[in-house]
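Please treat every number below as a calculation from the coordinates, not as lab data. This is a predicted model, so every value here is computed, not measured. Cβ atoms are built from the backbone, for glycine too; each structure is taken alone.
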Structure 1
Amino acid sequence: MRSYIVGLTGQSGAGKTSVCKAFENSGFYIINADLVSKNVTSNNKDCINELREAFGKEYIENGKLNRRKLGSLVFADIEKLNKLMSITFPYIIYEINSIIDKLGSDKIVVIDAPTLFESGLNNNCDKIVSVISDEAIRLKRIIKRDNISETEAKKRFSSQFTESFFRNNSDFLIENNNSEKELIDQALKIATKIKEFFYGKKAE
């Protein structure tokens, strides 16, 4: 029996990191897709060569992708963003699937992935949890967290799915417009439901 896969995604600045931590504290195994992406764009020579050919050598420094520099480019141009995703996603998905295969079975695995749907990783998931929040709240969080301008933050938002998309394509939805405690309480309740569903299926 394979592990039970939960996709965790949502809007930028909505509070997904806190939800992920609550899931980890609930005993779930976490795969951070962003860390996998950083590893791929730093160490996978084939991927780095494709990126160099697509965007130019000025975005590759010391044999690694300068993610922030390229981010400034792609978040302002949807075609370039799609090109970036088309190159990196196959490598990222391969690495994530390799990690899951090595884990074996009998585990609840959370794929923490901002681009869960864009990459197609949602098709590998048994359940999907999305975190959303009002735009004004997310804007403040992103500007403070990433030390970027309001204009840069809004560019990121424009390249992402809308709130209605997450509402219509998720098994569980967490709305984070109030306190951290309320956010964690929502996450823990969902973690309990996922455990009940998983272990209930095993018992059948």
Structure 2
Amino acid sequence: MPRVADPAIAEALVEAGARLIARRESLTTRRLAAEVGVSTSAVYTHFGSLDELRRAIRRVGFERLAGYLTSYEESDDPVADLAKGAWSYCRNAIANGDMYRVMFMEPVPMNDRDAEIGLYTFQMLVDVVQRCIDASRFREGDAFQMAVPLWSAAHGAVSLYLAGLIDEAEVERITEVSGGGLLIAYGDDPKRADESLRKAREWIALQQAA
């Protein structure tokens, strides 16, 4: 009788695979099986190959990121929503550090199919930037190009955290300072930007207290 895939085992294999890749340890069926406590055939039953497991790790990582990026309701203040998204991005990276490393920081061979995994999460940022442009908070420009430095600000802070160089509080501070500077550079009024950041901080405080 063919083996039936078990979602719990699949998840455990994804977690173990992310952990091994992030720590730059050998990713083999034997090692995965030992980590999870299953037979080596479980990898093939659930993913077919180690390459498919790698794709699954990145896919799950981006699914988790998307969950964080959709954790707030869209408001009438797109700049505040942008700040909420930045915080949510950082929280996901802190909560899923191994996944984050595999997604963005580890040299994983990729083809065109692999490269497209997760692009929709960056489009979420582009869409919020476009809302800021449409609301005349930002000057006219290419939302994609404007989104790249904003992503880089959050990614840089997270990278320092994952390297053990700063703590969680510093992640938030650095992201707000660098991201806040970009708001002004993109044409937002300093007073309106401060008010939007205040709204975002209030939302963040509620999430932290929950």
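Observations
- Among 1, 2, structure where P(r) over Cα pairs in 10 Å bins from 0, in percent, for residues 56-95 alone as derived comes to 28, 55, 18: 1
- Structures 1, 2 were shown, and helix-only ellipticity at 222 nm (-39500 (n - 2.57) for each DSSP H run of 4 or more, over all residues; to 500) at -18500 was computed from 1.
- Structures 1, 2 were compared on distance in nm of label points 7 Å out along Cα→Cβ at positions 16 and 80, and the highest value belongs to 2.
- Structure (1, 2) behind the derived value 54, 40, 26 of Cα extents along the principal axes in Å: 1
- Among candidates 1, 2, the computation of semi-axes √(5λ) of the Cα gyration tensor in Å, for residues 8-71 alone that gave 22, 12, 10 used structure 2.
- For the set 1, 2, ranking by relative contact order in percent (Cα under 8 Å, 6 or more apart) places 1 highest.
- Read-out distance in nm of label points 7 Å out along Cα→Cβ at positions 144 and 160, computed value 1.6, structure in 1, 2: 1
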